[in-house]
Structure P
Amino acid sequence: MIGLEAYLIVSSLLFAIGIFICIGKRNLISVVMGIELLLNAVNIAAISFSRYGSGFSDQSDALAGHVLVIFILTVAAAEAAIALALCVLVYRHFNTINVSDVNQLG
């Protein structure tokens, strides 16, 4: 059986890849994809702690991690829709989605 450590290693690797993409890429869509990886890494950690780290005698109390993941997925879906809409607006205004080229507001 796969233990908690394996899930946390996968979660931390996914989080590190997301941080690397957010910091290293200049394309706005790549940065949004990196943020999505960060949120998915948090989801994996929350589910694994809910499954393996719950000290509850009743498993219905351990569903708090699952509820947290549902809220994170809802926020991630809204964030992706808003971020892609912002990417379209930035491209229309500046004719680029390169983060370093967009240095002014308005």
Structure Q
Amino acid sequence: MFIVFSGKGWLVPVTAIGAGVLCAIADLRDPRLFWPVVGLSGLADHYLGKRWNSAEGRLMQDLETGEVHEIKPDNSFFWVPMQYWLYIKLALAAAFVYIAVGR
């Protein structure tokens, strides 16, 4: 299995695992509590992603053509910018809670 990230995108699974560890420490085993907490770990991804991906880029000039390009920071996990992982995690958490309650 390959994990694809760019910049600080590796923090997306780390925040989810951290939320899971906090639930384990607090003894929250009910899926109706566990998955929303993991989904809300996306708040950290959203905040940090907006902060880091909106930073000013650097201007670079191609010496051969003279063109100027702006190099912007890219912090993404599986090609999705970090700030959008909040919505993905919330959708997955809702699906997992729906599956758990449906049994």
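Can you spot which of P, Q the value 38 was calculated from, given it is relative contact order in percent (Cα under 8 Å, 6 or more apart)?
On the way: P: 27; Q: 38.
So the calculation was done on Q.
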*Consider the structures P, Q: one of them gives 61 for percent of Cα pairs over 13 Å apart, for residues 14-69 alone as calculated from the coordinates. Say which.*
P
*To which of P, Q does the computed value -17000 (helix-only ellipticity at 222 nm (-39500 (n - 2.57) for each DSSP H run of 4 or more, over all residues; to 500)) belong?*
Q
*Assuming 1.40 is Cα Rg over 2.2 N^0.38 Å as calculated from a single structure, say which of P, Q it is.*
Q
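None of the figures in this text is laboratory data; all of them are computed from the coordinates on show. Since we're looking at a predicted model, the values are computed, not measured.
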